[in-house]
Structure 1
Amino acid sequence: MIDIIIREGSESRMKKLICTVLKTGIFFVGWAILISFTPDIQTHNQAFLRLWWEFSPLVVIVLLSVIFVFVVEKGKVKIPLASRIFKNSLIGIVIGILWLGSVVAVLLFTKTMNIQSQNDIDYIWIWILASLFNVVMQELLVRGYLYQLWKRKYNVLVATVLTTILFTSMHGGAFEAGILPVLNVVSMSVFITLLLEYTGTIIAPIIAHFIWNLVGAIILGGISVASDYPNLLDSTFQGNSLISGGIYKIEGSIIVLVVNLILITYLFVSRRRVAPNYK
């Protein structure tokens, strides 16, 4: 009798795992296939072209999320959107500014980063909107349905590990840059996930991530995004490459890893105080 119960339990766990993996695969692969069929718009304006390239994958991920949440899961898996939206938006802004601001402050203080000149950017608000679309798409893809699916079926730790692997694989250039940029991407994903858990909404991670990309890439030119994105300021990085990031700029700096780890520790401890049984 005990053997039968154990066997049935094992079969049930295996069935749950297979079902969850299949849903994950269909969701992600389906998104990748669908965006490959989205047509380009006919324009010679690079800003509007980039806006479309960021908007079309976002539309696809929103549609897939709606289908999987309401049709496949029948509402059992939810993407947290509007929990205390004003307060958590403010938290996202503050965390985003502290996150990038502390890194840039150290780089400027140590003179491993210098701002050289300013550029004129045509259609700058279009570029900013395109950057926002890209961040929303990434967060919905990684920490939207898929994260909530694995969290519901297993726990926060499993969901964090799997979505961090996915997030890191989406930033494949980090692997070419070396171990430190990879650690920066991994720790960033963990930190953003903890921010999601701490606030209970995906809005805060979107805002913090957006500030990182907007200020770090479009304003300072110190973070890698798509190659056609312009930058308002020309920043140079020199001196100790461990601090400056060398040719990989901010994303290759050990300061980013240190700040990420500090934020991870703070959010983890803060979350444990609010929910002592947090796992």
Structure 2
Amino acid sequence: MRVFLTGATGFIGSAIVTNLLNDKREVLGLARSEKSADALRQAGCDVLRGDLRDLESLRRGAEQADAVIHTAFDHDFSRMADNCEMDRIAIEAMGGALAGSNKRFIATSGLPPLMGQVSTETDILPAGAHGMPRVSEQVAMALTDSGVSVSVIRMAQVHDRNRQGFASYLMDHARKHGVSAYVGDGQNRWPAVHRRDAARLYSLVLDNGASGERYHAVSEEGVAVSYVAEAIGKRLDVPVRSLSEEDSAGHFGWLDRIARMDLPASSVLTRQSLNWHPLQKTDLIQGILASV
């Protein structure tokens, strides 16, 4: 099987590459720079130069593959709406190239923001849910009507020793301001998954995933943000502080919404249907404490 992979040199994509090659898959990786192209060639991948704005390269990659895995996304939060629109157009372009083929398309999405309820794979994420502009899941699922076999992987906070999802942003903020903070009692929760376990889920969905299904890459249902802040304080040797609701926005700035997020999520159905069980021993807090 030949797989076209966007985000192939990214944090998650690079781990997916390793798994696919170990499984004797051929990988066609999208590369927007010669440095990325060289890294993919050295790993054993074929290379297609282009990016999410180059729709012709996306169509060509989809046409040349037996399956598509889409992990690329620009996480510049200062221009989130523009990046989400670029993602929507990119998914539609690849989906158009796959129309009528019944080839597998695996899209990456966020978890449903259910205001503190534990989300499951059966929860449907409506367009514009709670003001979130990202519509990766909704656009990808719509492709099933045009003869594409679509599965969606909803991603928790992905971590290892180098990066820890949203916690990395909080760590940078704490390093800059000399204090690690959380809001109120800090019991709002972030689900988490090690990047190697997340990458393995993509392989399982590629082999055994069902069209129209959503899967949760979640190993920890919800880590309290106060625990995250305390681990950051210990890692950086800075004080830890609880902020009032009134003081939060002034301290965190654009990070305020992230610091307040409460997104616990279950992966019970994913584990049952695909026999996916997280194997990595390092959890999110351990990743923060061991970060390099």
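A few remarks follow.
- Once relative contact order in percent (Cα under 8 Å, 6 or more apart) is evaluated on every structure in 1, 2, the highest one turns out to be 1.
- Identity of the structure behind 0.80 (criterion: FRET efficiency 1/(1 + (r/R0)^6) of positions 154 and 186 (r between Cβ atoms, R0 = 25 Å, to 0.05), calculated), options 1, 2: 1
- Set 1, 2, criterion mean projected area of the Cα convex hull in nm², for residues 146-241 alone: the highest-scoring structure is 2.
- Source structure (of 1, 2) for distance in nm of label points 7 Å out along Cα→Cβ at positions 218 and 266, computed value 0.9: 2
- Parent structure of the calculated result 17.9, 54, given that Rg and Dmax of the Cα atoms in Å, for residues 74-169 alone is the read-out and 1, 2 the choices: 1
- Per mean count of other Cβ atoms within 10 Å over residues 50-57, the highest-valued of structures 1, 2: 1
- For -12000 (helix-only ellipticity at 222 nm (-39500 (n - 2.57) for each DSSP H run of 4 or more, over all residues; to 500), calculated) the corresponding structure among 1, 2: 2
- If semi-axes √(5λ) of the Cα gyration tensor in Å is computed and equals 35, 24, 17, the structure in 1, 2: 1
Read-outs: derived from the displayed coordinates by stated rules, not from any lab. Just so it is clear, the model here is predicted, and its values are computed rather than measured. Cβ atoms are built from the backbone, for glycine too; each structure is taken alone.
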